[in-house]
Structure P
Amino acid sequence: MSFIQEGPQLAHPLHHDRVLRAWLQQNLDDAARATLLPDLQALADYALLAHARRQNTPRHEPVLTQWDAWGRRVDRIALTPTWDEGAALTTAHGLLWAGHAADARGLQRAAQFARVYLYHVASEFYTCPLAMTDGTATTLKASGAAALMQRALPRFLSRDAATLWLSGQWMTETIGGSDVSRSEVEARQDASGQWRLYGRKWFASAIVGEAALALARPSGAGAGNDALGLFYVETRAADGAWQPGLRIQRLKDKLGTRELPTAETELDGLAATPVGEPKHGVRHIAPMLNITRTWNTICALAAMRRALALAVDYATRREAFGARLIDKPLHRDTLAGLAAEFEAAFALGFGVARLLGEVESGVADADSQAAWRVLTPLAKLWTGKLAVRIASECLEACGGAGYIEDTGLPQLLRDAQVYPIWEGTTNVLALDTLRALGGN
């Protein structure tokens, strides 16, 4: 074989991202950018390293071992090397604590999500538990539950990998995902007054977290959403073993996000603490959704950017019919159209991130708060759908080579399908937008 096609090369994700750099220039002052830049540089460097590693080493997935050699139930989960690196990167570069830093101008979320944007694709969806941990921290703050905040927030927002805790979000059951009104997991108080959870959670994303927020119906409570309580649980005992009453039944065999350990769990007396009164649980967990939907938006943008970067670079290297693909008017027009849609989505997504910081810092006026409530579900809706289409178009732009697993493009397409689903499907988000427009 005389000809070997050169594959697409990933340019430096910070130095060569004109859109991100322009946004930072327009929205952050010199001092804020100077503080942020070392973290962005390090995360972009890591993204290059992770991309090269992905091209040159076998793919890893988490493995659940339920029993040890002597018949003891252990439910041990082995993670990928990238996930094993996640805690150190998170704490070193402010992927969680930066979003909760005090900022009189409300820019803390913009700075945080610039970091997330550069880390996401390299992270193998380690950003999923980070999103839920961020949402859990925000929910606990909103609840005013002082004892829980004192115990959990220093761990969720730790700047030390040795003390960092991650949190999950346990809402989905076999009977409902978006509709949790018929949830069957039951919360009962034992003789000492300790609440304990009983039942099955069908989707427990990032089960390796040390804590979780779970919806459950207190024993004797009525039907519907308002009767559900929101409960805080810790998953690990002091020795690192699972808490009594928690069993991992299996890891989900998913279309994408396969490095992310998503589990089915059986709860049989797992100790739990109500977040506020043990009722109105859906209302109590609402602050989490605004956070996790923003994470979903930014992560979708990161996936689009990666797919476009590879497709554009490939177009400069591949020749067909006597010229490079990038010099073919139709091909160039296709890529330019995708880039324009991405840039519009970027402006919306990072605009929502900035609004979130301003709302949390108390500097947003009434109009900005109303816009934030409407735009948060809309941004998640649009970017989620767009990420799937851009990933598909970029794969097609590389022709048959793009269909080959080793290029990384098929994984981008499979993974992208989670963005329209997680934290609200399209129709659910449309209804949430209508409620926000109605002031509800």
Structure Q
Amino acid sequence: MYPPNLIHNWINTRSPDYRNDCGWYNNLPQASLSAPLKGLVKADIAIIGAGFTGLAAARRLAELAPEKHIVLLDAMAVGMASAGRNSGFMIDLPHALNSHSYTTDLSHDHNIIAFNRSGINYAKNIVKQHNIACDWSESGKIHGATSANGAKSLASYGRGLAALGEPFSHLSRQQMQDTTGLNYYHSGVFTPGTVLIQPAAFVRGCAQHLPANVTLYENTPVTAYQWGRPNLLTTPHGQVSAGQVLLCNNGFAQAFGQQKGRLVHVCTYASMTAAMTTEQQQRLGGDQSWGLIPAHPAGATIRRTPDQRLLVRSVITCNPKLSYRRINMAKVKAQHQLSYKRRFSALPDLQFEHTWGGLLCLSGNEASYFGQCQEGVYAAVCQNGLGVARGTAAGKLLAEMALGHDSELLRQQVNQGGPSWLPPKPLSDWAVKATLMMYKMRAGREA
């Protein structure tokens, strides 16, 4: 352990605090977890966070520098935190949550597409190389509108995709019903480039197949740190000394002195049913697996999974303390049940088995933070709701940056403006809550 005279310079941090309530995680076979870190460990590079970004960074570092010892730390079991709690859309296209059309300007959107697709391609190679069973499906995504107003948003989205030269197709009410089995939707837009996955299975599979020079420590939160030569990280039962540190812990990077006053922390919630019986599947009809995103960003995301479960994701809350333990989950589940009943009236006997939340880190200008924070410390955080593809791409590029590599894609990331400043608290929290309330009212039937 380090001498007592160093301890007073250490800065305490904050770690994820999730319930064991996620359907994705709990529907997997019981995992064999890596042991928590104990004692003093010396590493060339330490990575904080074993989600999409951290796992991609660890793999890329190991590929490029097989002689280096890399330590990967996660506060929980891999797959139990935010990376295993999303809806499993690996989206290639622009997906600006503060835009009704999900698009922005052409130049920015072209860069986003190239970046997202680099992450998807890297993830695909990992899945194929190690035969990771994560329900990888290159089936695209549906944007569904439940009303004429929602259809106007989809028309705007279509115009944006046409300007980008991206393929898409309009879906009629009948085509929506043929695909989903639901007569609830007015119309839709289909885009072919999205990959659907079981997110907890994906990250757990990546963790189980890390290169030999990567050591993973699960259930090992970093409770304090000291930047220097070397950088020092303390955990409940040990410490890490590393020449370089990569922060891949999204909104929790603020606890390490990064991007304070620039990040918005919200939580989205999902419920998942039991697996449908053969009779229930026949009653529903439609394709065996699909993913649907609402025309309005505050609407309900719906998935039918390959194992024949239905997922409803809706409800957004402001969570500046990065926890949802004080949220009334019974109320959240009741909202999901309303969304479910509107759509799946033919399946009143199918019940939710799991309801959970997951943190998102957003910025006011939809920008991520990527780059070198100070000597020996790097960060790729704030993926604005696109952590599956964007986080994977960012982790790969951050590893390349830390090792001195260069590419056009890397330069684009380094040169982006980063998250904008927010009003001081509590004004920023009030503004976020007011915006979420307005979005909820405008979502209407999309919720």
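With distance in nm of label points 7 Å out along Cα→Cβ at positions 73 and 425 computed over the structures P, Q, the top value is the one for P, the highest of the group. When mean count of other Cβ atoms within 10 Å over residues 41-48 is calculated for each of P, Q, the greatest value falls to Q. P, Q: which one has FRET efficiency 1/(1 + (r/R0)^6) of positions 33 and 201 (r between Cβ atoms, R0 = 41 Å, to 0.05), as calculated, at 0.45? Structure P accounts for this read-out.
Computing helix-only ellipticity at 222 nm (-39500 (n - 2.57) for each DSSP H run of 4 or more, over all residues; to 500) across structures P, Q gives -9500 for structure Q. Which of P, Q yields 16 for relative contact order in percent (Cα under 8 Å, 6 or more apart), as computed? Derived from P, not from the others.
Where a number appears in this text, it was derived from the coordinates with a stated rule and is not lab data. In this text, all values refer to a predicted model and were calculated from it rather than measured experimentally. Cβ atoms are built from the backbone, for glycine too; each structure is taken alone.
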